[in-house]
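There are structures below to look over.
Throughout, read-outs are computed from the coordinates displayed, never taken from laboratory work. Quick caveat, the model's predicted, so the values are computed rather than measured. Cβ atoms are built from the backbone, for glycine too; each structure is taken alone.
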Structure 1
Amino acid sequence: MTIKLEIEGNKNFKDNTFITGFHGIGTTGFIAVKYVVNELQAEKIGTIISDFLPPFVTTKDGKLSLPFEFFQFEDNIMLVPQFQPYRHEHKEFAEKLVDWTIQSKFQQSILIGGLDSRLKKEEDEKIRVVATSAYLESNDLELPLLEDGLFVTGPIALMLAYYEVSNFPAIALLPYAESSRADPLAASIAVELVNKVTKLKIDTNKLVQDAELIERNLQEVITQTKSQDIDEKEQGAKRLFI
């Protein structure tokens with residue numbers, strides 16, 4: 001398998017923050033990072049091309065929007081995965097991103113996912129986090145850590161593992177989310193914490209106000225995509241999300 005990161009121009013990412021989120025529980029990571037990019041009006045700077053690129057494109061402002069795109073706002077680089085990478089590409093996908101951020105001398109990585117809301121012990125709990133040893137040593141944020149015995153899965157888990165063995169500061173933000181549907185409210189909690197971890201000041205009011213519309217649109221696209229009946233052996237997954 002071949003996965004290539006195509007970045008426009010000769011850019012310097014030293015001391016930048018890398019932010020991404022995947023589709024997981026509540027589609028939380030994708031909704032959050034997509035919202036961050038839209039609110040910041042971030043500039044597209046690149047894309048990811050792979051041997052198993054999902055066979056879907058869309059348009060934004062009259063231009064093609066590809067499955068995996070990089071955006072930049074000041075010293076923040078965001079990867080928006082319109083689709084979940086195919087399962088058999090998860091390892092290489094994660095490894096490539098981790099190697100790139102480390103070699104490019106990024107300061108830190110922020111990964112966004114979701115945590116099943118049924119795991120709450122208290123009703124007012126909003127979020128848990130998982131961080132590498134290097135992140136915990138260099139930051140004094142008082143954040144609720146993921147409880148022992150619970151597992152992170154998918155690309156975020158692999159990225160955390162690679163970051164840990166590379167002694168790189170990375171943190172995963174896991175707001176409690178509904179497992180049965182897209183959850184924009186959970187995404188808003190993640191964005192609020194992104195503001196605390198970075199110097200960004202992203203207003204989440206629109207995300208909260210438009211929660212029902214965003215959820216409805218996402219569910220419609222998920223339904224359309226699932227109806228494509230993609231063969232898992234040839235394409236690598238039964239379910240794709242946008």
Structure 2
Amino acid sequence: MKKLLAGLMMAALAGAAARGEEGEPKMPPLKVCMLSGSAEYKSDESLGEFKPWLEANYNVACTLLFGKDSSASMPGIEALDASDLMFVFMRRIKLAPDPLAHVKKHCQAGKPVVGLRTASHGFQTWLDFDKEVLGGNYNGHYGTGPITAVEFAEKAKGHAILAGVKPFTSAYSLYKNTGAAADIELLATGVIPGHTEPLAWTRVRNGGRVFYTSLGGPDDFRNENFRRLVVNAIFWTAKRDVEARSPAAAKP
């Protein structure tokens with residue numbers, strides 16, 4: 001009995017040490033490289049606010065890089081090589097072969113990828129990124145106006161990415177992704193009158209986890225359920241538990 005109690009005490013102390021005296025994570029921060037370049041949806045502004053919030057509340061260290069519409073370069077793209085996870089929110093950026101090589105190297109190595117909205121057509125010089133990496137089948141979008149209801153797939157309701165996420169709505173046009181890859185795990189659909197489309201999913205490519213959602217407009221980032229979805233996806237793709245910096249940070 002004494003040995004058992006001693007063992008339990010040591011395990012508790014080890015757990016406390018792993019979290020720190022005040023609940024602070026002791027694991028190295030998850031290194032996330034954010035590629036921003038979707039002017040249509042104000043990605044620079046959204047990620048510029050999301051990055052410090054994410055770093056303040058979770059065990060994450062982000063590098064935020066900016067690209068411009070039709071640009072052939074992205075200053076600092078070399079930082080992707082040392083990053084754990086690539087976070088893509090770009091639109092039709094015409095990266096030249098050299099900077100694009102860093103993106104392809106990350107993907108081919110099976111490292112985690114998270115893509116938002118226009119990531120499906122983020123690289124004009126690698127449009128197959130959508131099908132090859134994300135597993136999508138972007139074919140435009142429905143007209144603006146109808147509110148998109150985010151509904152969770154029945155089989156995915158216990159998925160870690162949906163933990164703490166409640167059904168919500170988005171004011172942005174619903175993307176057409178019918179015909180997505182057969183190996184995706186559908187997490188949520190987007191529903192407008194007369195149409196239902198895949199809206200969020202995961203897949204595994206080259207042994208690495210991938211998450212994509214067609215959400216990502218400025219008002220989506222103000223929605224606590226969307227933020228929770230993205231935070232969960234970041235840690236899930238990295239094969240790590242969500243690591244809040246304090247108990248209070250567990251709430252979006």
Item to check | Structure with the greatest value (metric distance in nm of label points 7 Å out along Cα→Cβ at positions 50 and 74, set 1, 2) | outcome: 1
Checklist entry - Here helix-only ellipticity at 222 nm (-39500 (n - 2.57) for each DSSP H run of 4 or more, over all residues; to 500) has been calculated and equals -10500, so which of 1, 2 was it run on? => result 1
Next on the checklist: Matching task: 19 is the computed value of relative contact order in percent (Cα under 8 Å, 6 or more apart). Pick the structure from 1, 2.
Outcome noted: 2
Checklist entry - Rg and Dmax of the Cα atoms in Å computed as 16.9, 48: which structure among 1, 2? => result 1
Checklist entry - Of the structures labelled 1, 2, which one yields 5.0 when distance in nm of label points 7 Å out along Cα→Cβ at positions 98 and 194 is computed from its coordinates? => result 2
